[in-house]
Structure P
Amino acid sequence: MSEESNVTVLGDFVDPKETDFEGSLTFTIKAAYIEKGKLWKSKDLTAEFLGNFWKNILDIEEIKPTLHFVCAELLENAVYHSVKSDYLIMIHLCFKTDELLVYVRNSAETKKVEDFKTFVRSILEAKNLQKLFIQSMKNAKKSDGKRSQVGLITILKDRGAKLSWKLEQRTDMTLVTTLSRISLKRKDQA
């Protein structure tokens with residue numbers, strides 16, 4: 001986990017500009033033209049499309065449910081936490097021979113970033129994700145389910161993906177880029 005002037009990296013973040021990949025697909029949504037509620041509802045359609053697209057391109061049937069879950073969860077977080085409707089939400093998928101890299105970038109309120117960093121560090125350093133998941137579910141019940149924070153834990157625990165983040169503090173907000181790395185090994189290769 002490194003931190004330079006206005007950039008914080010949590011986990012094993014790989015910048016797409018600094019890695020070779022064999023193919024990519026990028027969606028950029030300028031949220032000012034779409035109501036937040038409609039964007040929220042369309043996250044599953046977008047995730048379904050991405051799951052089908054990469055399943056067909058990579059010819060790996062098992063990738064679809066994992067990719068669908070990861071994309072839906074990361075998009076949900078991006079839409080929920082974006083601060084200004086005129087900032088972009090970017091989804092960038094890159095594939096290498098052995099993994100699919102899913103980047104989702106959005107804006108966030110800078111004053112909420114410290115709490116986010118604390119949460120991210122807790123899941124990255126957790127020795128027992130199941131225990132953290134159960135505790136997060138209990139906390140969600142106490143808050144009437146308003147903030148469960150179990151989606152990111154589930155990506156790590158049940159989907160076998162790796163997560164990392166790059167946070168870039170700007171004058172009026174922070175850009176948050178979440179990276180989920182999904183292994184492309186087929187079941188017969190494992």
Structure Q
Amino acid sequence: MIFMDENAISSGAGGNIYHLDSSDPLGELVDRSRLGAEDIAEINRIMTAMAALREAEEKLSEASLRYMKLNRTDMRALHFLIVAENRGQIVTPSAIAEHLGISTASTTKLLDRLERGRHIQRDTHPTDRRALRITVQSETRAAAMRTVGKQHAKRFIASIDLTSSERAIIANFLENMASQLEVHEEEWTP
């Protein structure tokens with residue numbers, strides 16, 4: 001068996017790696033009985049666009065991690081804190097643990113790391129003296145908004161440029177795609 005570089009495959013040598021004929025040449029996974037050549041070309045265009053979006057998001061994520069000098073969990077925690085602040089919500093360590101799906105011990109390590117890096121501040125909760133309130137330092141918030149936030153805002157701009165009916169079609173498609181891709185453990189049990 002010959003293995004080809006993914007870039008070589010997607011750039012023309014053998015077709016795009018995300019195209020239907022490349023992924024399922026024998027029709028074992030997708031019933032194409034009611035699809036014509038034009039339908040398949042349109043589906044291939046969508047799959048290629050989704051791959052390009054995924055790649056752009058990965059590059060954005062990697063660039064933001066390098067710029068902020070943080071790991072993915074740290075960045076997710078800061079994003080959660082910024083959004084909560086935007087909504088006027090108070091964030092506790094347990095809320096961060098729940099959002100990230102990590103243990104309280106891991107949350108303590110994360111908060112220690114972010115506090116050492118001067119990204120967050122821990123204060124006494126305003127209504128529960130036994131709890132802590134976690135906030136983002138203004139310098140970190142400004143840096144995140146200037147870089148990562150500015151890039152993520154382009155998603156809203158792309159959506160603004162659509163008509164109402166186009167937004168509905170795309171939202172329905174993405175919701176259906178997410179539903180189709182949802183992992184059900186019983187399907188993965190050997």
State the single structure among P, Q that was used to calculate distance in nm of label points 7 Å out along Cα→Cβ at positions 83 and 131, giving 3.5.
P
Out of P, Q, choose the structure whose coordinates give log10 I(q)/I(0) by the Debye sum over Cα atoms at q = 0.11, 0.12 Å⁻¹ equal to -0.76, -0.86 when calculated.
Q
For 13 (relative contact order in percent (Cα under 8 Å, 6 or more apart), calculated) the corresponding structure among P, Q:
Q
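Matching task: -13500 is the computed value of helix-only ellipticity at 222 nm (-39500 (n - 2.57) for each DSSP H run of 4 or more, over all residues; to 500). Pick the structure from P, Q. If you can, show how the numbers build up before the last one.
Details: P: -13500; Q: -19000.
The read-out was computed on structure P.
Identify the structure, out of P, Q, from whose coordinates distance in nm of label points 7 Å out along Cα→Cβ at positions 155 and 179 was calculated to give 1.3. Display every interim value, and only then the final one.
Details: P: 1.3; Q: 2.1.
Label of the source structure: P.
Upon calculation of mean count of other Cβ atoms within 10 Å over residues 51-58 from the atomic coordinates, which of the structures P, Q produces 16.5?
Values: P: 16.5; Q: 11.6.
The correct label is P.
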For structures P, Q, which has the highest computed value of distance in nm of label points 7 Å out along Cα→Cβ at positions 35 and 115?
Q
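Distance in nm of label points 7 Å out along Cα→Cβ at positions 43 and 163 computed as 1.2: which structure among P, Q? It would help to have the intermediate numbers written out before the result.
Values: P: 1.2; Q: 2.7.
Source structure for this number: P.
Each value in this text was obtained by applying a stated rule to the coordinates, not by laboratory testing. What you see is a predicted model; the values in this text were computed from it and never measured. Cβ atoms are built from the backbone, for glycine too; each structure is taken alone.
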